[in-house]
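Take a look at these structures.
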Structure I
Amino acid sequence: MADQAELMGMFNNLVTNKSPVTLYNTYRGLPFNYSADILKFEAGMLSTRVHRHQAVSMTQEGCTHLQNRTFREVIRANVDDIDYRMMQATLCEFTPAGDSIGKRMATRVQPSDSIEAEVSDGRRWVKGRIADISLGGLCFLTLTTSINSLSLGLERDVSIDFIPPGHASVVRFDAVITNVREQEGSYLHRLGLRLHPNPDIQPLMKKYIVKQQQVIMNELEQACAFLCHDFDL
């Protein structure tokens, strides 16, 4: 990644040219990518203006991702401070983040209530829960010591059973594993699954996702009101 001198040049050029960056965050699965003006870059700290939705999302995640056409790649930054009165964020510790951030097309939502699920490699089942879900994919979390003994590598075919919200019985989806992550120092594994279409369930899933989007947006607005209640925004 660029050193501090190069970063200073990059960010100061954006200030001089009044060129904003795009900030990427998610709040319970919903993506936010508002434009943000850069105010200054000093002593390794970057100050930007932020939208209230972005500010709450950044507070929750503790980081954000910056993109500008002049950058070679997306830049990840930690959040040092959020000033809700001025709607400004102070960012630090910049690292490369590739170029895939912000390209997810399907909206995913985090369920309000736990959705238990089981994933199978055709030989054994692993129990867990769904962390977020879209029409075409989902994230499955599991605590297990046996993940390495199962055929749960990238691009492997699996099946997943769960009861979709609003449905009375268990539904099985065929799926393909798109990513596998293990939380360091724990047995928590995170599997990304691409779901094969299930025409019988798609309308129900779509209805749930639209409804859950509104639930999450209402929650976000409440968080904004709580954090910014003393300020005229």
Structure II
Amino acid sequence: MKRTDSISGAGKKSEKRKPFIGYYRSWVVLTYLSAVSAIVGMYFALSGNIVLAMICLMISGLCDMLDGPAARRKKRNEREKGYGIQIDALADLVSFGVFPAVIGFALNVIDTIHGGTSLGHVIYITIASLYILAALIRLAYFNVIEIEIQSKKEKRKYYEGMPVTFVSLLIPLAYSICLIINVSLASIYPAMLLIIAVLFITKVKVPKIRGRYLWVFLLAGLPIAVFLIWSIGAWLR
């Protein structure tokens, strides 16, 4: 039985000549940058710089939204397309699954639950675990459907469940609003993570953002980014 993801001729020789596994061409660089931005953001969060952590979360979201269109402009074989699907999901788990949960720890959310008691620790760890698990389930399910769609040479028209990328706008937006009205994000963060986790795995159809609508989505994040950058300057003064 022939495999559709095999590469032949010059492709096989090219694979053999590579000193490292994986792919490092331009079409996948944005995906790598998304994960790196999240890792840097975790450092900022755990160092107490929540504003920079939020900016890193938005950068991860920007990279994730642009990596698909960038990849589709390049000529890729079936193995490269499959790699793109898998690496995108793994990067998303780091950027929009693990990273937001770490932000919760950095916000000292546990101290707001039952006065920082052992029960508070258990409650937030449970919420963070459920959130990451929901993101993991959603990404795995997305990959299964995406592979089926690509094998049929079809185009995706909608997502099932809220895309994990949306947290790159939702969480910075919530943080910005909390700064403006002088409310602690930590006080609402556990409930927000639970609601988002449910939205990840709820079977509702969400239209795929593409073309001019992608620019609308990007422009919606611009005021948030400007406000966060301004708040850094205000804090330094």
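Given 14.7 as the derived value for mean projected area of the Cα convex hull in nm², which of the supplied structures I, II does it correspond to?
Working: I: 14.7; II: 15.8.
Among I, II, the structure yielding 14.7 for mean projected area of the Cα convex hull in nm² is I.
A value of 1.00 was computed for FRET efficiency 1/(1 + (r/R0)^6) of positions 70 and 166 (r between Cβ atoms, R0 = 41 Å, to 0.05); which of I, II is the source structure?
Computed on structure II.
Which structure, out of I, II, was relative contact order in percent (Cα under 8 Å, 6 or more apart) derived from, given a value of 14?
Of the options listed, only I reproduces it.
Which of I, II yields -23500 for helix-only ellipticity at 222 nm (-39500 (n - 2.57) for each DSSP H run of 4 or more, over all residues; to 500), as computed? Walk me through the numbers before you get to the answer.
On the way: I: -7000; II: -23500.
The read-out was computed on structure II.
State the single structure among I, II that was used to calculate semi-axes √(5λ) of the Cα gyration tensor in Å, for residues 46-93 alone, giving 29, 12, 5.
Computed on structure II.
Of the structures I, II, report the one carrying the highest value of FRET efficiency 1/(1 + (r/R0)^6) of positions 142 and 182 (r between Cβ atoms, R0 = 30 Å, to 0.05).
I
The numbers here are math on the coordinates, done by the rules we state, and not lab data. Note that the structure is a prediction, hence the values are computed from the model and not measured. Cβ atoms are built from the backbone, for glycine too; each structure is taken alone.
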